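Okay, got some structures for you below.
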Structure I
Amino acid sequence: MAKIKVTLVKSTIACLDKQKKNVAALGLTKIGTSAIHEDGPVVRGMIKVVSHLVKVEEVE
């Protein structure tokens, strides 16, 4: 299965609680931190909620 790298590029200070929890569930804590996840519908849904805060790249 493909993997994706998710990087936090904006702060979560003024975000909704749901968005903050999604960022934490993705394993992102500070701006610039990255996490690698298996690509799937659950992870894609979490990324869609916080798409304005993160950058997504495909990893081989």
Structure II
Amino acid sequence: MIYSVADLVAFASQSLTLLPGDVILTGTPSGVGPLRAGDELEARVDNWPPLRNRVAHAR
């Protein structure tokens, strides 16, 4: 990442109030991609069940 998480939170909090449960999306690290139809993305946070999404072409 170009900026640390602390830097991102500090920057975002200058223009809006961050509340519990807010999410700051940081994008994709370099070297990842491109996504293709049929690929599956998985996101994990601590001990929560993973969130899985399959990539599809937009109609």
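Every number in this text was worked out from the coordinates using simple rules, so none of it is lab data. What you see is a predicted model, and the numbers here were worked out from it, not measured in a lab.
If log10 I(q)/I(0) by the Debye sum over Cα atoms at q = 0.14, 0.17, 0.21 Å⁻¹ computes to -0.62, -0.85, -1.04, which of I, II did it come from?
Structure II accounts for this read-out.
Can you tell which of I, II yields -8500 when helix-only ellipticity at 222 nm (-39500 (n - 2.57) for each DSSP H run of 4 or more, over all residues; to 500) is derived from it?
Structure I accounts for this read-out.
When relative contact order in percent (Cα under 8 Å, 6 or more apart) is calculated for each of the structures I, II, which structure yields the highest value?
I
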